[in-house]
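Peer 1: Below you'll find the structures, each written out as C-alpha cells.
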Structure P
Amino acid sequence: MYEPFVPKEIFLTKGIGRHKEKLASFEEALRDAKIAPFNIVPVSSIFPPGCKIIPVSKGVAQLKTGQILHCVISRNTSNEYRRLISASVGVAIPKDSAHYHGYLSEHHSFGETDKQAGDYAEDLAAMMLSTTLGIDFDSDTTWDQKEEIWKMSGKIVKTTNITQSAICVDGMWTTVIAAAVFVK
C-alpha cells in the first residue's frame, strides 16, 4: 500500500552566498544554509498537522547526500552594488496543530531589513491561516490590529520567521535564501 509522505519535522535555515558568477552565488548560499548536498524541490505553503520545528543540526543529521528535499524556499539575487536584498519564510501554526494545518509563506524583497521582511512573511502566513480558520478582518487593517485580532481569536498559537538579508558588494553576485525544510 502506498504511504504518502507527510512530514513530522521541519527545520528553518538561511544563507548568504557571494560569487562573481550568479549560479555560484546561489550554491554558496545553499552551502551557508547547510542544504547544498541535496536536491531541492520547492513546494507550496502547508505546515502539516502534528509537524514539529527542530534545530537545523538535528534536521541535517537525518539527511543523506543526494536526497530529494521538499522545502518552502525564498530566494533573492542581485549584483547591484550596495543593494539591500532579503529572503524570508514566515510560519503560522494553529492552536490545534495536531488536527489542523498551518501555513508557510515566502517573501523576497529589495530594500527591506531582516525585521521588515520577516514581519511581512509572518503576516502573510498568519493571514493565510486566519482565512482558513474563519478569522475575519478588513484588508485595510493594520499589522498591529491584525495581530490583536489573531491573539484574541485564540486560534493562532505561534508565528515566526527565518530571514536573511545582505548588502551587495562591488563586482559580486549576492544571493540570500531562507527555507523551511521538510524531514521525516
Structure Q
Amino acid sequence: MNLLRDCYEVIGKSHVRLFAVALEKSMYDGDPYERCFEELLNRFDRMVSRVNRERDEKNRGLIVLAESSYRENLEVVASRIAKEGHRWGQLRNLADIPYFTPARNTRLLQLADAVANAVYGRYEHSHARHFDIIAPRFDQDGGQLHGLRHHTRNLWCMCIACVARRSNQQPEPTSH
C-alpha cells in the first residue's frame, strides 16, 4: 500500500497532464470504449494545440496505449478518426496513429494504469484517496478543467469534473 501511495504521490507532484473519461455505460447506446477513446483523442489534441499557441510552436503529440482486448476495435476507430474526424472536428496535432505496446514494456504505461485505477476507484466505488492525490494533474488551463470528463445521469454529481463543467456553462439568455 505504501508503494502504491508513493506512485500516486510521484504523479501528483510531477508536471504531467492527465486525461480521463468516466462514463456510466448505461448512458451510452454505442460502444463506451469507443466513445471514451474518441473523447480522449480530442482532449489530448486540443491540449497540444493550446500548448503550441502559448509557446508559438508546432509540436505534435504521440499516443501510446497498453495492449488490450480492445486493440483491434480502437485501431479501427483511430483510423476512422484520422481519415474522417470525430464528432468535434479533426485531429490536427498527432504525429501518427496511436501505438500499442504491452504495459510491462514501459513505466509510463504502468503509471497510466495507476491513473486509470484511481479514476475507476473514484467513479465506480467512491474511493477518492488515490484520485485526490492526482486530481490536480488533470489537464487544465485558465481555471478550466479539460483533462477529466464524467458522463453521468446524476445531474447533481459533485465530482470535480461535473462541478467544473457546470461552472463553465454559459447561462441561457432570458427574454423579457
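What follows draws every value from the coordinates through simple rules; no lab data is involved. Nothing here was measured: the structure is a model prediction, and the numbers come from that model. Cβ atoms are built from the backbone, for glycine too; each structure is taken alone.
Peer 1: For which of P, Q does mean count of other Cβ atoms within 10 Å over residues 34-41, calculated from the coordinates, equal 19.6?
Peer 2: Value 19.6 for mean count of other Cβ atoms within 10 Å over residues 34-41 corresponds to Q out of P, Q.
Peer 1: Sticking with this structure for a sec: One of P, Q was used to calculate mean count of other Cβ atoms within 10 Å over residues 50-57, giving 11.1; which?
Peer 2: Computing mean count of other Cβ atoms within 10 Å over residues 50-57 on every structure in P, Q gives 11.1 only for Q.
Peer 1: Suppose you compute helix-only ellipticity at 222 nm (-39500 (n - 2.57) for each DSSP H run of 4 or more, over all residues; to 500) for every structure in P, Q: which one lands on -8000?
Peer 2: P
Peer 1: For FRET efficiency 1/(1 + (r/R0)^6) of positions 26 and 106 (r between Cβ atoms, R0 = 30 Å, to 0.05), find whichever of P, Q sits highest and give me its label.
Peer 2: If we compare FRET efficiency 1/(1 + (r/R0)^6) of positions 26 and 106 (r between Cβ atoms, R0 = 30 Å, to 0.05) over P, Q, the biggest value is for P.
Peer 1: Determine which structure produced the value 10.0 for mean count of other Cβ atoms within 10 Å over residues 2-9, calculated from the coordinates; the candidates are P, Q.
Peer 2: Source structure: P.
Peer 1: Determine which structure produced the value 163 for volume of the Cα convex hull per residue in Å³, calculated from the coordinates; the candidates are P, Q.
Peer 2: Considering all the candidates, the number was obtained from Q.
Peer 1: Looking just at volume of the Cα convex hull per residue in Å³, for residues 98-153 alone, which of the labels P, Q belongs to the structure with the highest value?
Peer 2: Going through P, Q one by one, volume of the Cα convex hull per residue in Å³, for residues 98-153 alone peaks for structure Q.
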